[in-house]
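Below you'll find the structures, each written out as structure tokens.
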Structure P
């Protein structure tokens, strides 16, 4: 890198897992390398001076402003599962424009503060790197103007930009021709009426008037992007990175001691999924865990380590279940992976399974649904096993196979740790910085 860069990233929040955690990791890594790194978010929860919350201008009416202030307070009560949904309802009540869009089935884009994005930084950014743009904070209609002022990268974290409303199309192929006649309007992010064809055309028109660079964390999602209306200047696949100094193999017994888990019992870990997040297939996960618990065994019954919730998932409360609430400390999360003999991951759709690579990096074999980008991360029978989507019995049988065969489990654990080295955060950072430099060295007219 020839010079320090001014890098502005855009994300839904400055704290969290998945896309938010990945954006935060890049933000910190850029600072450590001497670049001016800023993060603009829809919801700011930290006091970091280089994190900015996108402004929401006060509404003209007094009742609207009161509801707006109440919704803001609720958005920042991230420990309450019900707060975000109530905040969104209050926002709709407060803002007539957003309420009208919701009634018509249009996507939630009315955020006039988006136009001030570049003004939030103390210096003009050299590049703007956007992560998830849905989530109730960004006006997609600003893309043409922003992309003409500064090079703009869209980092796809799901397929929302390609569709008329949903984050993943699962088995539906209507997104290729223009959506309409949507089979599931409530699939996240849900809409009230079927305006999916209109929403799709709106996005296509915005992309046609924009100058965009598009990246995705998997070849699967990148291929979908290339087949869409994005019409980017360039497409590039750059997988998500993880901190291998934190997520690495270590003493399994010590990890179990810290978690108060017996050293001699089999431990199966899985991440809790909200019933609202159907893409993580919570029902499929519950079915797989129940099937695994019901299989015949010769040794002790497994302990199930459920990370990400304080409340046991319905239907699993009769099992030996240990719940661990959301962990903001990566080292504590790494201990959970290390304590487990097997990590199970179910999904209906997944661009990149970050928890899959985290588990692998800690030397824990993975049994996962073969959807989206996951088969690119995990080779069936090498670092663990893949199963067809929705095949709970197959997932359970594969997990049981690993639990009953210590030698096979150890081979998979070693292979998983080796494979995870391809997903080092440092590699992701270097690839993005090199791409930024390539983009900035091109003449403005090149395409």
Structure Q
């Protein structure tokens, strides 16, 4: 009876069990193992963010509350406004161009034998620090074509089609029949056939004279034609030589262009020979002789890559050089997982390679492309090294970005409150991008 009652009695409470985590490990043990990481996370991430937030509401010394004054400075200070504008350019163009180049490289090198070697070369800049890359591109963009690779190439291409003049500093001397006009020089009086004309100039360094220049010679009169000489009317040594007439040691301006002008129109033209002599046809009789401005064009020294107008695009170019390889590797990894039967089916249906790329490959790679773009967007918001190293002092204000302005406000200008406000603002800019990335990753996991 007692046993039956006991059998019918409700069961007592179960013996307590130790709570376990999802992985089966006791939570106490898990917390102990995570504690060092949590301490480091708090010391290196949470505390600096919290301190920066508090400091952004303080004055320069940190002992006074100023409210939102530091945040108002973000939108009123000219340097910070320039930095905001440049950051927009960075976020729009740098990730887009890097991802586009990475996509092109990944697709084009997929089916070639030397594709791996090409990818290795493109990815190699990732092994270089931002500091080293900045030094490299500071030299690449040097204004002097003898030093800067970019201008050496640019000047070489330019001079192939428009050779610069050999007489940029030439100008009339004393007792010269020439006067300045429109960047060139013109004779004071009309010339006539049978009467040789002397067009002396000075100001060209001996080592800059054309290689085919010879000793200047006086022109001989020719019936029905206008003849003359243009030369360097300068002889070394005080009191040596005769002005207005070629001396034995003086050199002709080989290649100098001479035009005969009547009523504002060029009726004849010629180029001086090696000894500076030239001959014009009878049409030049009674005309003014002009040495056009093209004779005195300054040598082309290339593009001012690091000037105020181009410094930001130039620095973005250096960033693309570094990070296009990163984009290419990630996209190539995604491309390797694309089902080949889908691509072949599109080709069988008559699609061109461009259509396959645009309507099949790119849509299938959309998740990978999103990862690359978002990662690069977060990265460019923090760019500092390249701008600080590449931009010279004269144009650093024009190339300014938020990370650089944070450094300048905090250390160069002694305004840590404003610097903290910039850091909090940067954090606020990064958070939406990070949330977008997290949500996208969760959707991928659910699939």
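Bear in mind that the values in this text are calculations on the coordinates, not laboratory data. On a predicted model such as this, the values are computed, not experimentally measured, just so you know. Cβ atoms are built from the backbone, for glycine too; each structure is taken alone.
The table that follows gives values for the structure above.
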item	result
For helix-only ellipticity at 222 nm (-39500 (n - 2.57) for each DSSP H run of 4 or more, over all residues; to 500) computed as -14000, the structure of P, Q it came from	Q
Comparison of P, Q by distance in nm of label points 7 Å out along Cα→Cβ at positions 214 and 430 - largest value held by	Q
Parent structure of the calculated result 3.0, given that distance in nm of label points 7 Å out along Cα→Cβ at positions 158 and 294 is the read-out and P, Q the choices	P
With relative contact order in percent (Cα under 8 Å, 6 or more apart) derived as 22, matching label from P, Q	Q
Given 3.0 for distance in nm of label points 7 Å out along Cα→Cβ at positions 62 and 438, calculated: source structure among P, Q	Q
Answer label among P, Q for the case where distance in nm of label points 7 Å out along Cα→Cβ at positions 102 and 166, calculated from the coordinates, equals 2.2	P
At a computed 0.10 (FRET efficiency 1/(1 + (r/R0)^6) of positions 70 and 118 (r between Cβ atoms, R0 = 35 Å, to 0.05)), which of P, Q	Q
Comparison of P, Q by FRET efficiency 1/(1 + (r/R0)^6) of positions 286 and 302 (r between Cβ atoms, R0 = 41 Å, to 0.05) - largest value held by	P
